[in-house]
Structure 1
Amino acid sequence: MGHSVCYKILRDHVVEGTLSPGSEIGIRIDQTLTQDATGTMAYLQFEALGIPRVKTEISVSYVDHNTIQMGFENADDHAYLQTMNARFGIHFSRAGNGICHQVHLERFGRPGATLLGSDSHTPTGGGIGMIAIGAGGLDVAVAMGGGPFYLTAPRVINVRLTGRLRAWVTAKDIILTVLGILGTRGNVGTVLEYTGDGVAGLSVPERATITNMGAELGVTTSIFPSDDVTRRFLKAQARGDAWREILPDLDAGYERLIDIDLSAVEPLAAAPHSPGKIKKISELAGMPVQQVAIGSCTNSSYKDLMTVARILRGKKVAPGVSCIVAPGSRQVFEMIARNGALADIIGSGARIMESACGFCIGAGQAPQSGGVSLRTNNRNFEGRSGTASAEVYLVSPETAALSAVSGSLTNPLDRPAKEYPDIAMPRQFIIDDSMIIPPADNAPDIVRGPNIGEPPRTSPLADELQGVIGLKVGDNITTDHIMPAGPRLKYRSNIPKYAEYVFEHVDPEFSRRALADRLKGIYTVIAGGLSYGQGSSREHAAICPMYLGVRVVIAKSFERIHSGNLINFGIVPLVFKNPNDYTRINVGDSIIARGLIAAIKERDSLGITIGGADYEFVLSLSERQRAILVAGGLLNYTRKKFSA
């Protein structure tokens, strides 16, 4: 049996373990990326490893989240990043240069390479044939130091695309179709590989939209072949020498086959409050809209914004609609400015935002109370927009632009096919890397303002744990629920301060209670339902609870990145052996767990007494993860391993 694209690349990078689905493997990481909201802590952790220089092919630090710089905290973080990066061999992409995933695709991504990023949408790189994986910042720090990244060798699902999209139907509609098939949970340990004759009709930005939003499925990553389309894109980016062809073998084996006829795909939306709640635009058409937001790492490429500009040309945004547009990178911004498309967008009454994450992460542009907001980004979790009562729908740029003009949700297929602005990819992009600062030979002193803290210290696992159920939550708890973004992001390098906001919008008193119990020597346990830890890679959703005294989280199931982050910071993730036991557990119940060390080292289950009753939990851990938990976390484990 032949190999998939995924397994061809993994085979070239495995340094530990056996490449067999379900087995833990360690892979060599060629490239890393961070963004400023997660990167500051990642680099503090890298410093704590005591390694003088990064050992990757290239590591890039992007500033794209906290660019509004309300208060000194963000500016302090950015000064630390720039000076630390110069010292340790990391490229620094300045604020305004663009969103990490968009810029990395343009300027650094390489077919056949592995990319590890401290952002859950790092799989964007799969659009050019990379194994690109999101992870916690500590995992990225270890990879920068030359350590392997560990994952479960994935089961690969073949999404076979046939035919061609109709006019007005987009790549966004393809990934929403896939989300409608697979949903947002139950896909841990899998990779989506796109094949079929329909792949050739998709540009790299379209492929990247699909791999980017594959993160919402909970898969390890998504990947396209590296073919002639990839070659033309890299050549237009003046990086033709980075291209190599990587195609699946004709007899490649896959876990499952999903066939999608592109000619049958229709415009879709993800309805509130989940990327997996898929609705047909035709069923929603006519719904009044108060806000339209176009941009984010999902849909802010040159092709996307040129299409939007053509739709808006000579028209005006409806009086009741606030329309905002954010180019994904400085390259895109400059190109649409030079060719006049930006003037068409401005002339419509749309507002132009910085090339940054912005509205997608709740950093500005919150909708009005109860307002309907159409957005081209990848997540619509409740409250993520900054307005708890807002109704956020995820749609294509085409649907968004047409709806901005009409004032209500508009079905693009109601427009004649001949009116569709079919934008060709440029033969040459504008190349200007002056806002990417390479590392310095004579690096300046590292700037550490008062917002720059120390990486959190953890203690080795205790053999006995006595505590209390401090919080009980339901299914589909996201990292946004655990650690709010938006205005709270500026505290990411200050753990004691950021920890004040753990579960802020779920239970405002949780942080205060947990910290008070920790000071009394009482551990806190969180109980969750299905798919606990959905969403972003923010490791602070593990760090800050750890700081408050959380040592165990019990749930019906966990998502991959968050489960890994919990282990990295010494928190034991336990799965109910009997999911019905979840209903018997209540906030305030006492917890007693004995013989933890032996159980973590040797067993696949653990008995815990909760509220006087005995419960059984599953320990789904590799030998390496067991050692990490016993050591008290990945930083302790890695320091010991590197020193040895």
Structure 2
Amino acid sequence: METSRRTLPENAYRPLKPGEVYTPLVKPGEIVPEWTTRSVTMGVLMAALFSAAAAFLGFKVGQVFEAAIPIAILAVGIGVTFKRRSTLLENVIVQSIGAASGLIVAGSIFTIPGLFILGLPVDLFKLFLVALFGGILGILLLIPLRRYFVKEMHGELPFPEATATTEILVAGESGGKQAKVLAVAAAVGGVFDFLVIHFSAFSELVTSKAIPYLRTLGEKARLELRIDVLSSVMGLGYIIGLRYAAIICAGSFLSWFLLVPLIGYFGDPLTAALGSQAGGRLISAMDANQIFRAYVRMIGIGGIACAGMLGIIRSWKIIASAFGLGFKELFGKQERATGSVERTDRDLPMKGVLLGLGVLALVIMVFLWLGVLHQQPRAVSLTLIALLVVIVISFLFTTVAAQATATVGSNPVSGMTLMTLILACAILASVGLTGNAGMLAALLIGGIVCTALSTVGGFVTDLKIGYWTGATPAVQQRSKLLGSLVAALTVGSVIMLLGQVYGFVETPETPNPLPAPQANAMATVVKLMMSQEPAPWILYGVGALLILVLQMVKVPALPFALGMYLPQELNVPLLVGGLVAHFVAKSAKGDEKLQQARSNRGTLIASGFIAGGAVMGVLAALLRWISQELKLGGVLGVNLFNNAEGHGAELLALGFYALLVAYMFWDSKRARAED
């Protein structure tokens, strides 16, 4: 049976015309193996392996890698070694189960080490349950919204990570010319990124300070342009496209070219007024990046929260109808038979989803009661309040996490978690829960919410991959639940082991603790809030009001707010990639078939850049850790060229980056109309 075409249908990435229908690679009427012993076993092994690797490297090297793309590559590679070649849908399930690893890790390491840092009671069972509850909560909250994000918004959201992963799976399935283009691009992008992050051949970050005429402007006016030259980030920009990339960069430019210089100009008198999140440093002693991280980023967080609320208001009918369907099923009033729904549009029963949410809420309530609150005065009311914080904030931010990931391929989970912790601490402190018990409750709440939102971002990517390829949503949803279980158990074990062996706080027993920068920041916020330190509410309010004003002139809220929050060096490459996509399409000069062929080839190249960069990023992190642990110095090539810093290294990077951009444009134009 033919289970795939040479490429995705030409309407896979664009909005559908009136009456037009998208038909996936594996058609709804086809029965192709997907949930099999092979796919489940491989997925579980991938989830356990990559969970351990991601948690270990995340603490040791300070970065969490996205596991979906490496797992997709491995699934395709291993699948061809069996006597019966793995089907496309089996590989989708392997990726879906395995990719839960990076999501659970990203959610856990932001908050859970705070328990060690603050000296709070911690055990393996508690770590496991926080990660598991968060993963399951994120999955169950997103299932009712699947049709809206992956089907009704078809072609409206770019889904960059889903696009890259789908191109890998499809190219591996069909082979031939498409796979060759993808492989060559992955090699080019992987080598380029490896030269930067492992060999230090040139600087990864280029700023306008590298140019003498602009250096004074950056130092005195705090006005600087920053760009990350990694090929993988530019690849994301190509897939996102010029429109969204321009909106994201507009938000970034507002932050860096207006707000940062403005705060820097008014200087020290604002330090006390804007809060203590700068660690007591005077603004006059801070550079542009420090001002952005201490102050302007808080405005971005307020913007994201406001954009999320606006998104919920706009989509309330969809949310209400989705959950209304579940209630109809729950009370036996659902008339539509499950069998009448096409295989490719079939979710887990909404009755089961709602019952699952109810049971999960009850279990979380018991967990919070037994874990921290049962010995407190008014324990019942405190437990109910804590549960409401978990459920309400997770529900409200679900659409934010899903839409952000679908738009830019990046989930602002750190900002949403920070907001969660501040709100949780403020609410708990207002009802009398402070001290160690308050800090423990806040971190447990933050850990569950953070993991839930991280899972939502990755899960919506999985569902979009399934929509394009023709997987069964119910099978994907079951797969993600299984992957979350395996990942939660693995992550909890690794965090417990690292906490005991290396520690997260410097003590005589652990003289060289793990840095865990995100968890340290979250722990500091919790400690300050529980000590009744003021939160930067004025900055959050400025961000929210700014987004409301922009909505009046119909500027898309969430992409703009994400641009305000994300570092400028990650936003500018998106614009570069979007411009390449724009000029590649324009180069066809009105020939629609040629334009489609060139754009598709460019998408393959961009996907290759993302894949190569992801794989080499993991390899570089692993080699760097081995070099540090075994004290091998430069034996493994770490910092071989030692050319990562200085203005000369930045100018050199800019030259190589220009060549990479030119290569992408040239190779995309090589496509012919008949391709």
For relative contact order in percent (Cα under 8 Å, 6 or more apart), find whichever of 1, 2 sits highest and give me its label.
2
Label whose coordinates, when helix-only ellipticity at 222 nm (-39500 (n - 2.57) for each DSSP H run of 4 or more, over all residues; to 500) is calculated, return -22500 (choices 1, 2)
2
Please compute volume of the Cα convex hull per residue in Å³, for residues 217-472 alone for structures 1, 2 and give me the label with the greatest value.
1
Identify which of structures 1, 2 gives the largest calculated value of mean count of other Cβ atoms within 10 Å over residues 425-432.
2
Parent structure of the calculated result 24.2, given that mean count of other Cβ atoms within 10 Å over residues 105-112 is the read-out and 1, 2 the choices
1
When FRET efficiency 1/(1 + (r/R0)^6) of positions 177 and 257 (r between Cβ atoms, R0 = 25 Å, to 0.05) is calculated, the result is 0.95; to which of the structures 1, 2 does this value belong?
1
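A short reminder: the numbers here are calculations on the coordinates, not readings from a lab. Remember, it's a predicted structure, so these values are computed and weren't measured experimentally. Cβ atoms are built from the backbone, for glycine too; each structure is taken alone.
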